[in-house]
Every structure is written in C-alpha cells, then in structure tokens.
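See the structures that follow.
Nothing in this text is a laboratory measurement; each read-out follows from the coordinates by a stated rule. Bear in mind the structure is a predicted one, so any value in this text is a computation, not a measurement. Cβ atoms are built from the backbone, for glycine too; each structure is taken alone.
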Structure I
Amino acid sequence: MAHIPVLLREAIAGLNLKQGDNAIDCTLGDGGHTAALLEKVGEEGKVLSLDVDAENIKKAKIRFQDKKNLILAKENFVHLKELIQTFDFKDIKGILIDLGWSSEQFENSGRGFSFLRDEPLDMRLDLDAPLTAKEILNKWSEDELGRIFRSFGEERNWKKAARAIVDYRKKKKIETTFDLLFCLEIVLRRRHGKIHPATLVFQALRIAVNDELSVLQKTLPQTLDILAGGGRLAVISFHSLEDRLVKRFFQKEAKNNLIIITKKPIVPGQEELKANSRSRSAKLRLAQKI
C-alpha cells in the first residue's frame with residue numbers, strides 16, 4: 001500500500017509559508033510532506049528533511065535528486081538545534097513534525113512493527129540504535145514490562161500482559177511477532193471495534209524501543225529556539241500520549257512565546273477518512289512564535 005500523507009493540505013496551509021521561506025520537515029518518511037514544502041517555498045526557499053531510517057533517506061535521494069534546495073539528513077529530530085548549526089540553516093519560518101509511521105515501515109520493513117506478519121521483534125526505526133523489542137521482552141522485569149504497557153500503551157490489562165510474557169519466556173524465548181501474539185492471546189481477548197487486542201502492547205513496545213515520548217518532549221522547546229519570529233510549528237500526532245504532550249507544551253508557552261492557532265486540533269474529514277482509514281486517529285496542532 002502506498003503511503004498517503006495525513007492532513008497534508010491542512011498542515012501545509014497552516015504553516016503559511018511563502019516563496020523563498022526556509023522550512024524543516026522533521027519526519028521525512030516517504031517524502032509526501034517534504035514534496036509539498038518544496039513546492040510551497042519554491043526554488044528560492046530551502047527545506048531540511050530529517051529521518052532516522054536510512055531507507056527513507058536513500059529513497060528520498062533518488063526521488064528528489066534534482067532538488068538543489070533540499071538538504072537530507074539521517075538524524076533524529078531531537079538534535080534539531082545542533083543540525084541547523086551543522087547545515088547553517090537559518091531564518092526558519094516553518095517546522096513540521098509528523099509523528100506517524102509510513103505504510104512501508106509497518107508492512108515491508110521486516111522489523112516487527114505489525115502483528116499481521118511473523119517477523120523478528122526489532123521495532124527500531126534507527127537500525128544503529130542498540131535496544132530492540134526482543135531484548136525488552138526477554139530481559140526486562142515484569143514490573144518494567146507492566147510500566148511501559150501501562151504508561152506507553154494505556155493497556156487496561158497491563159499486569160496480565162506482563163505476567164503472561166514472563167511466564168512464556170521461562171519456557172521459550174520470544175523471538176517474533178507471532179510468539180508475542182501467542183503468549184498474549186489468552187489475556188487480551190477483548191476487542192475495541194476494529195482494533196486488534198494486541199495493538200496497545202505493540203504501541204508501547206515501539207515507543208519504548210525508540211524513546212518516542214522523551215524525544216518529542218526534548219524537541220518541542222528546540223523548535224521555539226530556532227523558529228524565526230512569526231514562524232509556525234505544525235505537529236501531527238496519532239495517539240493521546242503524543243497529543244497531550246503537544247497540547248500542554250503549547251499551553252505552557254502561550255504565556256510567553258506562542259500564539260496557539262488551533263484551539264482544538266484539526267482532524268481528518270470524511271473524504272480523507274474514506275481514502276485513508278489509517279488517518280482516523282490523527283490530530284494536527286498549530287502554533288506561531290511571537
């Protein structure tokens with residue numbers, strides 16, 4: 001399935017960029033938002049696009065090989081302030097952070113993001129990072145497992161899930177996604193609509209492996225430091241933990257440094273939901289630096 005950028009029109013319009021402006025796409029992915037940013041700023045403007053996944057950078061170098069005003073970097077956006085110094089990237093009028101994951105990463109990476117295929121439990125976006133989901137599942141204590149299932153997955157049955165994993169690994173090492181599903185199937189039988197019962201555990205593991213919430217928390221203040229006056233920040237989140245962090249950051253900074261543009265988050269309309277069901281949990285928040 002080809003990746004469809006979520007809330008593309010709303011995010012680009014909300015950034016209010018003009019020809020000749022400079023912008024940052026913190027999450028390159030399949031390049032949909034980057035392409036739209038390049039079109040918006042024109043040849044006189046510049047775009048810096050980041051991604052920790054080397055495969056995404058490789059594909060983007062081919063797709064955008066004729067774009068002289070695009071800088072691609074295999075870097076985590078938590079290093080934003082250092083990166084703009086490295087690339088001498090100044091007068092930034094727009095920053096976009098899309099916290100979603102591409103269809104390609106879920107379906108074809110072979111890293112265990114999806115429970116629909118039997119794959120090694122890796123879950124790293126950055127293959128240079130040391131921690132994998134397999135290590136967490138086989139080495140972390142029951143208390144540690146329960147903590148991430150409760151905090152990062154908001155899984156109601158976090159205690160039962162942690163206990164089931166610890167019991168299972170006493171007999172057999174948890175190596176693949178189907179191993180994990182097998183040991184969870186008894187304790188997580190319920191379904192919420194179309195959501196698979198193991199969804200929240202997989203979400204929690206992915207967040208833990210990639211340190212996603214901590215990275216976001218450290219990045220948001222950096223965006224204010226590097227945005228030019230009047231510059232805008234757009235953040236697209238996909239679950240309540242991310243959206244809560246963004247909302248609280250905006251509210252805190254609104255007292256001094258920000259004008260909140262979206263009092264309530266922008267969500268996909270019926271047309272987008274029909275074209276891309278995976279957009280259903282997306283929320284876009286926009287703010288402008290004073």
Structure II
Amino acid sequence: MSLSLCILASGSGGNCTALRSPHALALIDAGIGPRTAAQRLQGTGVSVADVSAICLTHLDRDHFCTNWLATILDRRIQLFCHHRRVPDLLDIARQWHAALPPGRRRDHAHELPSLITPFDSQPFDLLPSVTATPIALAHDRTGSHGFLIESAGCRIGYATDLGRVPPHLIESFQDVDVLALESNYDTHMQQTSTRPWFLKQRIMGGAGHLSNDQAFAAVRTILNRAQNPCRLPSHIVLLHRSRQCNCPHLLRKLFTRDPRIAPRLVLAEQFERSEWLRARREPAFTGAQLSLAWA
C-alpha cells in the first residue's frame with residue numbers, strides 16, 4: 001500500500017490537494033472549482049470522476065468552493081466535515097441552492113446531509129484502508145484541522161491555516177513520510193506591507209497563519225524528534241504561501257539552511273500543480289553529514 005499527494009492549488013486563491021491510494025482518490029479541501037480541478041488533474045492519471053471523498057480542513061471560501069456542491073450531489077461524493085461545522089455547511093448549501101436559477105436546481109439537494117460524514121477528534125476512514133486522524137488547529141473564530149493520514153505503514157502529515165503550532169501537532173507528525181505544512185508569510189514583509197492593521201493582527205496574532213520562521217522551527221523540531229534520525233520524509237511541502245507577503249526566494253534561503261530539508265523541499269503553488277509526491281522513506285545522512293544536520 002502506498003499513498004501520494006498532488007497539490008493542485010495552495011494559497012488564498014484556493015486550496016486543493018489530491019490524495020491517491022492504490023484503490024481510490026480523495027481531495028483535501030476543495031477551494032478551486034471542479035472545472036479548475038479537472039484541468040489541474042490532466043496528465044496525472046486520475047480525474048474528477050475518480051474522486052470518491054472530500055475532506056475539509058474548514059469552511060473558508062478558499063478551502064471550500066460551493067461550485068463543488070452540484071458535483072458532490074451528482075456523483076455522490078462523501079464529504080467529511082468537523083461535526084461542529086456541519087450546520088454551517090448545510091446552511092452554505094441551502095444558500096447556494098436557493099441562489100441557483102430554477103432550471104439548474106437539483107431535485108436531489110435534500111440528499112446532501114446523507115453525503116456528509118462528521119468527524120470529531122477520533123480517527124476515521126477517509127478511503128478504504130486509509131485512516132485520517134484530525135488535529136485541531138487555532139484559526140480565526142471557528143478553528144481548522146490538520147490530518148495525520150495513514151495506510152499500511154505510510155504516514156502523511158498535512159496542516160494549513162494554523163495560527164500557531166500546537167504541541168500535539170509536533171507529536172503527531174513525528175516520523176511521517178510526507179510532511180506538508182503551512183508557511184504563509186515573511187514577518188518583515190507582513191509588517192511593512194500596505195495591508196490594514198487589523199488584517200496584520202489577524203494573520204500574526206496566533207490564530208491566523210504561520211510565518212516562515214514558525215514553520216521552519218516546526219519542521220526542524222519534527223525532524224529532530226524522529227525516532228530514527230537516519231530516515232527522513234521523502235518530501236517536505238510548504239503550503240499556502242502569501243503572494244503579497246512572501247516569496248519563493250526567501251523560503252528557499254531559510255529552509256535550505258538545514259541540509260536535511262534542502263533536498264526534500266517542495267513549494268506548493270497557487271496556479272500550477274505539483275508532481276505526485278509519494279510517501280516513502282529515504283535514508284538521510286551518515287557520519288559527518290548526520291552530525292552537520294543536527295548542528
């Protein structure tokens with residue numbers, strides 16, 4: 001059994017990640033519409049028709065696009081949502097349906113509740129033989145969730161839209177095979193930007209987004225706590241990069257300071273997909289190289 005991720009879009013313009021097992025395909029968030037997702041999936045070996053489940057981190061518009069609702073109903077896609085947000089999700093769906101022209105309304109819209117699977121803090125079956133364990137995160141008023149995704153020894157840690165790094169995330173993501181973590185903004189660029197003060201406070205106040213320095217410290221801590229320091233994730237993916245208050249050059253300059261991260265670094269993009277990032281373990285360093293990595 002193996003797992004693979006393909007980041008279809010990541011950023012304030014929409015977030016969507018494909019998760020593939022040998023038998024099924026799921027999306028983590030659906031912040032781009034199904035047409036855009038279909039375009040991004042071209043050439044990957046899968047399509048929107050293969051999506052059997054969508055797992056939502058939270059309900060912000062850049063993580064759940066209502067254009068998916070028709071596809072969810074028509075294809076009977078299972079929709080995973082935290083149990084506290086299910087009433088909000090149903091309200092969003094009612095507003096969407098009411099706003100449709102009469103000729104486009106779905107007679108089976110009443111079936112949506114049967115397609116929603118609530119989750120709480122316990123592991124749940126996201127796909128056949130694939131388990132997701134939710135990780136509660138501080139993000140705005142209603143919070144968000146990351147996930148530890150596991151299947152037959154493969155482990156993926158995925159977390160975005162977190163205002164700070166909780167200790168239980170560090171513990172959960174130890175020894176993952178793929179690590180995907182938000183690195184949203186550069187602190188200096190954020191502070192000197194033309195954004196209004198209240199927005200800066202929201203983003204940087206501990207319940208907004210994660211800075212580059214916070215993300216770098218979290219990744220290093222996760223690697224340092226690995227039970228076998230000679231084996232590292234095959235990919236370390238940085239999610240949700242701000243286009244106004246961050247840049248790839250700054251990210252690469254910071255994260256490549258650690259030689260364990262440098263060869264595994266992947267910067268998720270807003271307008272183009274990544275390659276398939278397969279969950280597999282790779283040896284890290286030996287001898288003097290290992291000592292350097294831990295310096």
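Table for the structure above
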{"quantity": "At a computed 23.5 (mean count of other Cβ atoms within 10 Å over residues 94-101), which of I, II", "calculated": "I"}
{"quantity": "Structures I, II, by mean count of other Cβ atoms within 10 Å over residues 6-13: label with the highest value", "calculated": "II"}
{"quantity": "Of the structures I, II, the one that -7500 was derived from, the read-out being helix-only ellipticity at 222 nm (-39500 (n - 2.57) for each DSSP H run of 4 or more, over all residues; to 500)", "calculated": "II"}
{"quantity": "Parent structure of the calculated result 2.1, given that distance in nm of label points 7 Å out along Cα→Cβ at positions 14 and 126 is the read-out and I, II the choices", "calculated": "II"}
{"quantity": "Top of I, II by mean count of other Cβ atoms within 10 Å over residues 142-149, largest first", "calculated": "II"}
{"quantity": "Origin of the derived value 68, 48, 35 (Cα extents along the principal axes in Å; candidates I, II)", "calculated": "II"}
